[in-house]
Structure I
Amino acid sequence: MTVEAQGPAVVEVRDVKVHFGAVKALDGVTIRIAAGECIGLVGHNGAGKSTIVNIINGGLTPHAGTVGYGGTDVERHGIGTARANGVRCVFQELSLCPNLTVIENTRVMHPELKGWGWRSRAADMIGKTLDEIFPGHAIKSEAVVGDLSISERQIVEIAMAFSTISHPAQLVILDEPTSSLDASLAAQLLAYVRTFIKKGGSIILISHILGEILSATDRIIVMKDGKVVTEKQSADFDHGSLVATMGSVVKARDMSPRRSGGGKGPPLLTAAPRKGKGLPFAAFPGELVGLAGLGGHGQTDILLDLYLSQTGSWLRRPNPNVTFVAGDRALNGVFPLWSILNNLTIANLGDLSRRGMVSREREDELGASWKERIEIRTGDMDNPILSLSGGNQQKVLFARALATSAPAVLMDDPMRGVDIGTKQEVYAIVRAEADKGRAFVWYSTEMDEVSLCDRVYVFNGGVIVRELIGADITEENILAASFSGAAA
């Protein structure tokens, strides 16, 4: 069933086709977006969502088909044309320059900011927008972007997209905008989206958090294998039917029952109370330990401290005690000039080597095994890592960590931008590895993932304020501890 957008078209693409070699990234896609509506764009990793976004924002020119803005087809397609027609984009892979300040990045995004006093005008503009979308954000416009957390960088990029100088934003594309935001920040953004829509703006929302799609959008477009397979009003979907339409069956969580406390034997990882306050940390063999609380309250810091306490030198140990899955793959995860295979096997070179030489045969076997096990969508593992979608890049980082023999796995919000089908598969792999005795320390901004853990440490103000076990791991208890500030 197809539902036509009502009112004048802000953007319309008709029968658009894009191919990369033999791969059909888009195969005859038609999408029309009207003023004053929020469109949910969903599909598994590699379905074509990022490609159609790059067509709409002018980053790619279609090999066939037409693109139009405001009811008029364009002859010269490009980023400048899209921006002149009010199209803005917040990418899943954040695009801010880390060596520049928030003010300077604002000028890069809005080159109209020039002349005497441009810095103060930029500071006023970005500050006002930040306050409108994320009240209480505490981000300084003079701050260097590289010094901000990934959550703060995502907040800044979102604010820049909605900021206005000469060309007001008419269509804002939000690609996984809440992937690094905690629940309170995500709620602030979605509330602003509703305000923007009421004023006549349009939104394309891409998110693997299907609850956001169902609650925030007017219409949902489902893509699969480069095509639009379904287009309906959001009210006509529920969670199960939406997942089924995407081409995946909702599975019951294949997770063992929660344990009542720590695992058997001595802990694999420990840490004293942080800053001399709150509770100590411990992770035992065979358990999933969650790190929860509002974003930026010390969860990533303890992961880094735990990792450094077990490594602490440039020389890799023959049998490392810990391995790490980064959530900020662009900054801390992928090697952008390397192949998919090399990115996956880099942590296992010692095990793959004989007499100091890496065995290509063993490396290929390891890559092929994990390609199949975690379903990395590529025809050739020797393709560049950046040829993959963001979610498939994250799969590679997961495979890199799990392919090692390290008994403890540290995970810093690792499911950012990963589709629900893959998440279910990874959850099953994680539990299977835990059942073999591995310990997982898991920071996540998604409550559904935190609830899978055996024990959860809640952070506030940089310290652990509460430990939750088993049935006590609920959103209400986590939120209460997140705002209480008292260890319990």
Structure II
Amino acid sequence: MSPTAPVSASASASDDERRLRELGYAQELPRSMSAFANFGVSLTVISVLSGCLTLYGFGMRTGGPVLIVWGWPVVGLMTLLVALAMAEVCSAYPTAGGLYYWSAKLSDRNRAAWAWFTGWFNFLGQVAVTAGVDFGAATFLNALLSLQGWYAVSTGHTVVLFGAILVVHGLLNHFGGRLLARLGEVSVWWHVLGVLLIVGVLAAGPAHHQPASFVFGHFANSTGFSSGWYVAALGLLLAQYTLTGYDASAHMTEETRDAARSGPRSMVTAVVVSLAAGWVLLVGLTFAVQDYAAEASAEVPPARIFVDAVGLGTGKLLLAVAVGAQLFCGLSSVTANSRMIYAFARDGALPGSGFWHRINPRTGTPTNAIWLAVGGAFLLGLPALWNMTAYGAVTSIAVIGLYIAYAIPTYLRLRKGDAFERGPWHLGRWSRPVGIGAVAWVCCVTVLFVLPQTSPVTWETFNYAPVAVLAVLGFAGTHWLVSARHWFTGPRVQGTPEEPAAPDRHRTTAA
């Protein structure tokens, strides 16, 4: 090891802390995360072994193989535009607040309002992602336990597992500290090697594979809608739900070394790696389909495909690999969500902010924010006890909430033009066309995922995503008009490095 390495690391830490002070905050969280660990958080939150497999059955009904296989690269390339646009802003403002802080810094007027609504959409999306991921993990775990003959598949059992998984993820985050960074690094290899294992086994194991014409051209529709174009648009949800959550790299920048470069690079790299790995996984899984109709109607379609293709024993092994990846994903989702809550509460934007912002002096983690993330996710997933359509709505809520939050600072960056002060990682002359493409794509997906997903539309099949989104928008809007606009000034800055970032202090100014 080079004798200058510790000095370089120390210098990097000093630069990071100095930049954070310039942005208005003292270093409160331990800066122990490497660039690779930061990348691991975003890659794990995206988790192709979670999103692709959890919604694979949805894709089988909304367009089938042709949408599953070709929708992925289309959505992936558009998502990459969003990630690139966000990464440029992340480099300029590497703080745990991420999106809502960016909106405040990039707006010339009404900065507090921009920050407020960006933060609330980000909060909604983060909680929905955590709920969607851990409910999906519970569903797959229930299927695995059922194959073992230990725990029959039922909605009630899945909800019990969902709650247990959330508690475990809360405890690991509560006491994790450096363990979380190590688990993030393990998760990267679990995902990469897991995809290779699953695809390799499905390529070599089955006696029968679907022809290429089926994998790349078969269209299936069991939604009840007659319009092929409408069904194809719905089918994009599989890819778009999976390719979310990469803002996690931004929320972890106050714990990452060389954050102004590591954060944006990790964000973009996570999307690129996921784009490649996810397409390989989807193609491999679709080639391995044995009985399309039976597998599409199964409780957990990928589990049925695994067992039908390679037998019970090997099928359970592949399912266990998927469950492990989904558990890693949920753990990282709670981590990123809690950091966003911590930062939002630091600036007084949540009811009871003083409580949610506290750092546990023994563990160095925002423990109250962690349990708010866990509790919010459980409440959002609980309606599945009465109506499983609610879970489909959770995935739409995650996409809508997060992508609106992604689009707002991107739009404000476009308005800022040449007045934007770039960080060390930027897009140069490509900044404007990339930003325009990113905002246009978010407008499209926001409309798509509030639409009905099954016909006829009844109370049982209604897409509840717009209800949840409007409820949060209504709460945030009413709270803003009645109260918050009189006192919320956007991200608060501290007077001295020693001054705690308590949200109830009075000697503050807008960032």
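Each value in this text was obtained by applying a stated rule to the coordinates, not by laboratory testing. Nothing here was measured: the structure is a model prediction, and the numbers come from that model. Cβ atoms are built from the backbone, for glycine too; each structure is taken alone.
Among candidates I, II, the computation of FRET efficiency 1/(1 + (r/R0)^6) of positions 320 and 352 (r between Cβ atoms, R0 = 30 Å, to 0.05) that gave 1.00 used structure I.
If helix-only ellipticity at 222 nm (-39500 (n - 2.57) for each DSSP H run of 4 or more, over all residues; to 500) computes to -9500, which of I, II did it come from? Matching structure: I.
Figure out for me which of the structures I, II the number 32 belongs to, where relative contact order in percent (Cα under 8 Å, 6 or more apart) was derived from the coordinates. Answer for the origin of the read-out: II.
Largest in distance in nm of label points 7 Å out along Cα→Cβ at positions 168 and 272 among the labelled structures I, II is structure I. Here the criterion is mean count of other Cβ atoms within 10 Å over residues 304-311, and among I, II the highest value is seen for II.
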